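Asker: Listed below are the structures to be examined.
Nothing in this text is a laboratory measurement; each read-out follows from the coordinates by a stated rule. Just so it is clear, the structure is predicted and the values come from calculations on it, not from any experiment. Cβ atoms are built from the backbone, for glycine too; each structure is taken alone.
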Structure 1
Amino acid sequence: MRFVRCFLSIFFFAVFVFTTGCASTRTRLMVDSMGPLMDKMNAAVNKHTDVQLVKDAMPAALIQMDGMIEASPDNVKLLVRTAEGYNGYSFVFVEGKDNERAKKLYLRSFGYSLRALKQKKKFADAFDGKFDAFKASLDVFDTEDVPALFWAASAWLSWAGLNVDDPEIFLALPKIKAMLKRSIELDESYKYGIAHTVLGSLYATRPVMHGGKPELAKAEFDRAFELSQGKMLVFKLMYARYYTYQIQDRELFVKTLNEIIDAPEDLFPEMGFINASAKLKAKKLLQDVDNIF
């Protein structure tokens, strides 16, 4: 509770400064200096296992981060941190309950991370063009760009997953896959192998009879489990949700969800929030097993 109160107080202070006539340059410099503190606050929130507490706190925090971006619109770290926040909030609390709202939140996440990536001119010029030029432009990115690459790809894919009837997704999917692969090339260990999990989910979205690639999906999930030492329960959740459904293995689906639910509460303290969230989602999926299979 103390960490969340501190987190919100900082952002309310920022808004107060923005609305009291402070010079724009001074305001931007203040925001730009808050990077290390934001990292500490993010780490503190990640350790919380009270999912409801985080749910109550996040909307205000995200709005304050929007305000900070208004003050420093080209701050890459802030753009990416905010993109991560909107993506996580939509995935944990909104998707599946209000998908229209989830679409908008994913688009906001995508927009922020894309703004960070488009600071590289070659990528910005190629983004709306043909795939070959787009793929070639990814070479401009280095290890430090992995967070922006990953969250852009993740948010874009999440949006696409909620817009399956939109023809635009057929143009987006190859680009999303290329971004995930480039992220993995640069730093596959980012967030304990999360890009492998998302790429595995992408490979698993189509049934085998319609061109799905379960062998590729399985390989990506296995690598994510290896990098995370099996401690990231959300990886297992995505494995159950996409891979076991793709291969129509109800028994594996149930077994995997039960492993998540039965995992120790202190399995990975640094990621306590996302693991607690994965447990809640696993329980919901398990209750719906007869409708899923």
Structure 2
Amino acid sequence: MQFRVLGNEGSWYCDDLARAAKASGHALERIDFRLLKTTISSDAQRVQSANAILNSCDAMIVRTMPPGSLEQVVYRMDALHALERLGTRVVNSAKSIECAVDKYLTTSKLQLYKLPVPKTFVCESAEDAMEAFDQLGGDILVKPLFGAEGRGIVRVSDLDLALRTFRTLERIDCVLYLQEFINHGGFDIRVLVLNGDVIGSMLRRATDDFRTNVSRTGAAEKHQETQDEVSLALAAAKATGAFFAGVDILYDQTGAPFVIEVNAVPGWRAFNRVHNRDIAAEFIDVLGATI
């Protein structure tokens, strides 16, 4: 089979997928999002990168969404949708990528699926955010609407600092996404879901602040997921439509669980290490079997 992956130059994950694909007898080529181009005429259309016609490949694997203007990001997502309409398998699908990269949309869909989520408030004005600050307990996380790996998240528990933060974000035309801070004891659970099955989980411990992301300084260890964690992870992946997802679950001091994120471009480097697994190979095998 012919696979292509939209990923960054020098990405370890793209290299790992290429290794796994070659070992299984498949071809895999990395494509840069910024080199996408489309041609449309009355009788045909095609999506290309350089001279490669992308709608001729068996599957397009999405491993990144680089920063860009609103027009650039919308066009890239439009191109993924076009590939799907032209019959190319996109993993994760354009719709699930759109959901997972948007914290508001993800949280909204998780709640509609009756999954436990932290109390959340989203607005555009500092005045509305200040009212929400008290309602959320006066100890909150301010998160960028788009972002991953814990980047840009700030914990605010001071009234004056909250006002300055909200006014600054308002001035630069940001959406204010506020979430109650949940004392999670310094750890959370990352559950990997592939094609409707949980393939494993790991426990991530914070080492320098409240963020547990291994891409920062969090430490990962092997974890045996509970049946409740399996149920939550599968429902979260289904809510966002993700074929391959990393679902993050944390617990408050009473032991109540909360689903805080569905990552549609999950990493597996730390997971491989703590479980002695080859997730890239498992991913390629499952993907190939479903085409």
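Asker: Starting from the value -22000: which structure in 1, 2 was helix-only ellipticity at 222 nm (-39500 (n - 2.57) for each DSSP H run of 4 or more, over all residues; to 500) calculated from?
Answerer: It must be structure 1, since only it matches.
Asker: State the single structure among 1, 2 that was used to calculate distance in nm of label points 7 Å out along Cα→Cβ at positions 88 and 176, giving 2.1.
Answerer: 1
Asker: With distance in nm of label points 7 Å out along Cα→Cβ at positions 24 and 240 derived from the coordinates and found to be 2.1, which of 1, 2 does the value describe?
Answerer: The structure behind it is 2.
Asker: Sticking with this one: Using mean count of other Cβ atoms within 10 Å over residues 40-47 as the calculated read-out, with 15.2 as its value, let me know the right label among 1, 2.
Answerer: Computed on structure 1.
Asker: In addition: Comparing 1, 2, where is percent of Cα pairs over 36 Å apart highest?
Answerer: Across 1, 2, percent of Cα pairs over 36 Å apart peaks for 2.
Asker: Also: Determine which structure produced the value 19.4 for mean count of other Cβ atoms within 10 Å over residues 64-71, calculated from the coordinates; the candidates are 1, 2.
Answerer: Source structure for this number: 1.
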